[in-house]
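Scrolling down, you'll hit the structures one after another.
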Structure 1
């Protein structure tokens with residue numbers, strides 16, 4: 001009797017996280033050396049069979065004159081951390097022309113996936129992104145001020161819905 005109760009509880013414990021998984025998530029770490037907590041903007045975040053796009057937002061970004069932080073990556077085959085491309089972008093509000101802080105794998109951006117699994121049309125993904133983003137003219141990706149940088153070190157967990 002006890003053994004079947006433990007087995008049933010084990011199945012229930014495994015089933016609950018999958019059934020309870022909903023799009024969402026969070027990131028925490030530092031931006032420009034200051035601690036920050038961000039939440040996943042579920043309406044803008046999604047994945048395909050070879051890419052993901054996560055948008056993070058927080059009032060603390062707006063207080064710093066920044067917009068929503070976006071993180072995206074593309075790969076071939078399995079999502080195993082070997083990326084074709086990855087980039088992070090944070091708009092700088094109230095700039096004309098439009099500027100953002102940006103970095104990609106060519107700029108020594110580090111993106112590490114610590115776990116990834118597909119659960120009934122959802123992608124549960126966790127990892128860390130670290131790098132130094134440089135201010136860029138968003139339209140032509142020119143860098144008018146190479147010393148205007150923003151360091152980012154974030155650990156994130158997200159559950160993403162499939163791009164429709």
Structure 2
């Protein structure tokens with residue numbers, strides 16, 4: 001199973017498969033995978049995407065029941081993820097509030113999924129709020145791949 005970060009879906013819409021000009025193949029493929037239970041999108045990612053009023057928001061809203069994993073499902077694993085980020089103070093944690101990243105990772109722990117993101121590894125970062133999804137995934141032994149790699153793996 002694959003869990004999508006907002007940046008992967010945004011990149012697909014903005015650059016590779018714009019819903020305004022290419023509403024077909026890629027997006028149908030994602031929906032088919034969602035219907036088969038192979039792709040899920042955490043509720044927190046929906047929240048990030050819904051901040052902008054565009055075609056991606058419209059497309060996801062209509063398919064919410066296909067992709068959505070509620071935040072509550074991730075809660076049992078969230079503390080472990082936040083500890084891995086290295087948050088030591090409430091102020092550090094407050095700076096990170098509203099980010100979907102810990103939920104994506106916690107969901108991946110919960111259901112043993114691969115995270116699809118475009119974030120690049122930067123293992124030298126020490127500020128917990130600036131750490132990247134692939135680095136936290138590596139620490140927790142969760143597979144993570146970039147969106148182009150996902151496309152490569154899914155190609156026939």
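Observations
- Test item: helix-only ellipticity at 222 nm (-39500 (n - 2.57) for each DSSP H run of 4 or more, over all residues; to 500) calculated as -13500, pick one of 1, 2: 2
- Ranking 1, 2 by relative contact order in percent (Cα under 8 Å, 6 or more apart), the structure that comes out highest: 2
- Structure (1, 2) behind the derived value 11, 42, 35, 12, 1 of P(r) over Cα pairs in 10 Å bins from 0, in percent: 2
- Structure responsible for 1.04, with Rg/Rh (Cα atoms, Kirkwood Rh), for residues 51-122 alone calculated and labels 1, 2 on offer: 1
- Test item: distance in nm of label points 7 Å out along Cα→Cβ at positions 67 and 115 calculated as 3.3, pick one of 1, 2: 1
Each reported figure results from applying straightforward, stated rules to the coordinates on display, with no laboratory input. Fair warning: this is a prediction, and the values are worked out from it, not measured in the lab. Cβ atoms are built from the backbone, for glycine too; each structure is taken alone.
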